[in-house]
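Listed after this line are the structures, all set down as structure tokens.
What follows is calculated from the coordinates using simple rules that are stated; it is not laboratory data. Small disclaimer: the values here were computed from a predicted structure and weren't measured. Cβ atoms are built from the backbone, for glycine too; each structure is taken alone.
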Structure 1
Amino acid sequence: MLVVDYIICNWDRHWSNFGVLVNSETREWFQPAPLLDMGSSLWCDRTPAQGLGGYVIPREGAPRPFLHRLDDQLGRYCHDLPWLDSSALEGFGEEVTERLLQLKFVAVFEGRAEAIGEAVDGRIQRVLCLVG
């Protein structure tokens, strides 16, 4: 989940928004829930002119990730990634761009979807460096 959060720049992952699927009869946990609460991602609050870099989360105020910088969080908690199938990430930035261009409220800002797709690709490259 933290790797995906890093790739899509979701800055709102914190201890209160993880999910676990529970067997309703036995009440036993059996797996993590699918990804949830991704609304604060893909630089939703920024324009390309403001820059699409990482976020520094303030100490006070809104819920925040485990560290104040998503880049630091990736380095600390996501350093052992042999499970990651890097081929699954091929073309993901382009797919992000294509899907964003389908949204009228994004497509009206010329270059925004493309800039976000490129930023996603850059973050994927950082993750792939951790894979080795």
Structure 2
Amino acid sequence: MPVGLLIAPVLPAIVAAKQSNKATPVVMVTSIDPVASKLVDNLARPGGNITGISTLAQDLNGKRAGVLAEVLPRLRRVGILRDVQSQNSLIQFEDYEAKARVLKIEVQSLDVQGANPDLESAVLTANKDIMMP
């Protein structure tokens, strides 16, 4: 049966739907900036067969870094867990990193992978880096 509409709630699904079919309408539901992610040309006129909503939550990443700096004014270094398999995770990390640079806070990427990340290894790596001169 032909599909009349695709609903894509996560970035990989949105990209796959965009690449696989130019005729079927795709409704995206995402928290990332669809323009920065190159999913659409612009928000007012997305173009192609993609439309939908974005909470633009990634705009909050820089604000979160700012609040953290206010609460902990002596903070000079922060580790951020980042799923290396996720484009969305990379985009969010870059948002934090940009704001942290302005705040003169060093950001360390604590790289993990997939649905069952090895958090212990990521934290041990971060702690080891702290101990090194």
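Among candidates 1, 2, the computation of helix-only ellipticity at 222 nm (-39500 (n - 2.57) for each DSSP H run of 4 or more, over all residues; to 500) that gave -12500 used structure 2. To test your reading of the models, identify which of 1, 2 gives 1.4 for distance in nm of label points 7 Å out along Cα→Cβ at positions 76 and 108 when calculated. Computed on structure 2.
Each of structures 1, 2 was scored by FRET efficiency 1/(1 + (r/R0)^6) of positions 44 and 68 (r between Cβ atoms, R0 = 25 Å, to 0.05); the highest score is held by 1. One of 1, 2 was used to compute Cα extents along the principal axes in Å, and the result was 52, 37, 29. Which label is that? This figure was derived from 1. Source structure of the calculated read-out (distance in nm of label points 7 Å out along Cα→Cβ at positions 92 and 124, 2.5) within 1, 2: 2. For the set 1, 2, ranking by relative contact order in percent (Cα under 8 Å, 6 or more apart) places 1 highest.
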